[in-house]
Structure 1
Amino acid sequence: MADTGKLHREKHVKYFKRMLQIIPGQFASLDTHRMTIAYFALSGLDLLGALHEVEKEKQAIIEWIYSLQVVPNSSGTNLLHCGFRGSSTLGHSFDTKKSQQQNIAYDSGHVTMSYTALACLLILGDDLSRVNRPAVAAGLRSLQQEDGSFSCVPEGSETDMRFVYCACCVSHMLNDWSGMNKEKTISYILNSISYEGGVGQGPGGEAHGGPTFCSIASLFLMDELDMSLTLQQKEKLKRWCIFRQQSGFQGRPNKPVDTCYSFWIGATLQLLGVLDLTNFLCSRTFILSTQSAITGGLAKWPDISPDPLHTYLGICGLALMGEPGLAAVHPALNITQRAADHLFNLQKVWEDGS
């Protein structure tokens with residue numbers, strides 16, 4: 001059993017640095033989502049106050065991210081496929097210029113990778129000047145469905161609240177909402193509210209911690225949280241989220257507690273202004289019980305192997321609770337407040353036309 005008295009900060013720093021360098025064998029299937037792994041690692045290091053540990057690699061990481069941007073070809077026929085890829089799986093060159101000259105069939109951005117790519121660039125202090133913002137917005141437009149939901153790729157895929165959230169993050173980060181019909185998106189979110197008060201992946205779905213966060217954070221980023229939900233809906237939502245705390249936080253009633261919900265539910269409560277109604281000590285004890293004092297990293301449950309997602313979201317949960325030594329987290333964008341402030345400064349420059 002891990003020591004539940006303290007956060008093994010240095011071990012977790014080393015864990016995130018390893019994830020940036022190589023994906024362990026058990027996570028090989030995630031190679032097409034390498035951008036998201038990089039996001040967990042970089043934002044995790046930022047939360048731990050250890051981003052300086054990758055200072056020498058910073059510019060190379062930025063170049064790698066831009067090499068995965070799908071930009072319009074000379075004829076503009078791929079405009080609706082623009083965004084960011086998750087990795088170089090399709091054989092794209094690491095070189096930014098060469099990769100943008102390639103025209104590969106079925107090559108397209110992925111809405112989640114676009115979100116995590118932009119988040120990584122902000123974390124690393126990039127000014128986003130090389131992001132083709134109009135093209136990314138055009139790519140988003142191709143992903144929105146008639147019911148207001150989003151798929152993840154233009155070729156067609158599942159549609160649910162996860163991709164709604166990613167689309168809202170991208171739109172907010174680029175300060176460009178032209179890639180989204182907000183009215184349809186808000187309607188999709190409201191139609192997905194369960195009788196329990198939480199939110200499902202789509203209309204008629206069971207209330208779940210993940211899509212509940214995605215929906216509430218999306219409304220917050222659209223500046224619609226107070227306008228779109230009635231007082232009764234907010235109160236039912238608060239109650240449903242607060243009741244998800246057991247020894248830690250669970251995603252649904254009668255399910256085991258899970259490290260990641262310390263963020264999904266915790267951030268939702270933070271956005272609703274009632275996180276202080278939960279038991280921080282109880283949550284902290286559970287989160288720390290899932291960390292490995294040998295390899296670093298946090299797991300879904302105690303006594304199983306850590307993984308990047310639960311490591312990052314567990315640390316985010318601790319940051320929400322004010323764990324000493326951790327940076328403040330922006331609960332809607334899921335990056336540090338420092339990185340969010342960098343974004344807001346960039347947006348002021350864009351608005352001033354400087």
Structure 2
Amino acid sequence: MRVVIAPDKFAGTLSAVEAAAAIAAGWSRRAPGDELVQVPMSDGGPGFVDVLHAALGGELQAVTVDDPYGAPVPAAVLRVGDTAYLECAQAVGLHLTEPDRRRPEDGTTVGLGQLLAAAVEGGARRVVVGLGGSATNDAGAGLLAALGATAGTGSLTQGATGLAEVADVDVSAALAAVEGIELVVASDVDNPLLGITGATKIFGPQKGLPDERLVVVDGWLQRFAEQTDRKLAARKGTGAAGGLGFALQLLGAEQTSGVVVVAEAVGLADLVRGSGLVLTGEGAFDFQSRSGKVPYGVAEVAATATVPCVALAGQVLVGSREMRALGVESAYSLVDLVGEERAFAAPADALAELAERTARTWSR
């Protein structure tokens with residue numbers, strides 16, 4: 001039978017491309033007669049550009065930009081026709097800095113603005129920006145500054161800290177820089193910018209913001225929103241990637257699901273149609289997977305084609321009822337099979353072993 005293998009990355013251990021290859025290797029040991037179709041996926045976070053490049057080809061333009069603290073870091077613009085694909089994690093990703101060196105109140109998104117400017121200067125007429133995995137929480141002020149936005153007081157380039165006294169913000173030059181460009185935000189997050197479900201409160205702790213600083217930093221972002229477009233700050237997706245969703249929507253970007261962008265680009269629906277099984281996966285399969293994550297998106301495509309979907313994950317943190325609510329027939333845990341130490345020490349081998357065992361049940 002034909003098996004479509006469509007995992008996300010296993011954060012911190014395997015890229016989506018590596019995860020798909022490991023699953024295929026293990027499955028083929030048990031069921032060598034099955035046709036395996038590898039379709040690495042992404043929700044807009046780390047790996048977004050690599051996955052699209054593997055599927056679409058195109059030309060990679062190397063660009064050096066600023067990381068969250070101003071150090072040079074390599075990034076890339078993927079050009080496919082007149083469309084450019086960017087990944088915020090390449091410029092301002094959490095993974096770029098060791099945990100003990102992170103300064104979430106100071107991290108700036110200037111680097112992503114530089115990457116966006118490079119795409120526009122390269123002739124792109126449509127720019128798709130994958131959001132996820134950022135170390136920043138500046139509401140995209142740095143991105144806007146890189147495109148020409150200014151402030152009378154405060155700073156747009158010093159992270160959330162610079163917004164504490166910000167006033168007289170002028171984004172007209174940034175709007176002019178992307179005039180005539182179709183901007184698309186590809187993200188797995190629908191949180192607003194501010195408040196109890198906003199960027200700072202929900203995602204700040206993951207970036208190192210202590211609880212006692214959350215209200216203060218959220219207040220700085222609110223000040224920035226009041227200087228630009230307070231009403232926009234309540235829109236879904238503006239809280240993505242520490243508020244980069246806000247800045248990009250301020251520039252006129254359309255918000256869409258990162259999984260949908262990738263699924264359409266790789267032709268996932270056509271590949272799934274007529275298959276006997278779909279395998280997906282990610283590092284932690286939990287109920288948050290319903291919020292635009294790869295397994296839920298892949299399971300939706302599989303359900304439309306009436307093809308069963310099975311998940312392989314580092315950890316499975318949902319019960320059978322929640323699993324089926326996500327459209328997944330069964331889910332299997334790497335940690336349960338080989339233990340946490342081996343799952344992290346030899347993730348590809350362990351995932352291959354899990355796939356081999358899963359094939360015993362699901363291959364015809």
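The numbers here are math on the coordinates, done by the rules we state, and not lab data. Bear in mind that the values here come from a model prediction, so they are computed numbers and not experimental data. Cβ atoms are built from the backbone, for glycine too; each structure is taken alone.
Observations on the model:
- Given -14500 for helix-only ellipticity at 222 nm (-39500 (n - 2.57) for each DSSP H run of 4 or more, over all residues; to 500), calculated: source structure among 1, 2: 1
- Comparison of 1, 2 by distance in nm of label points 7 Å out along Cα→Cβ at positions 7 and 319 - largest value held by: 2
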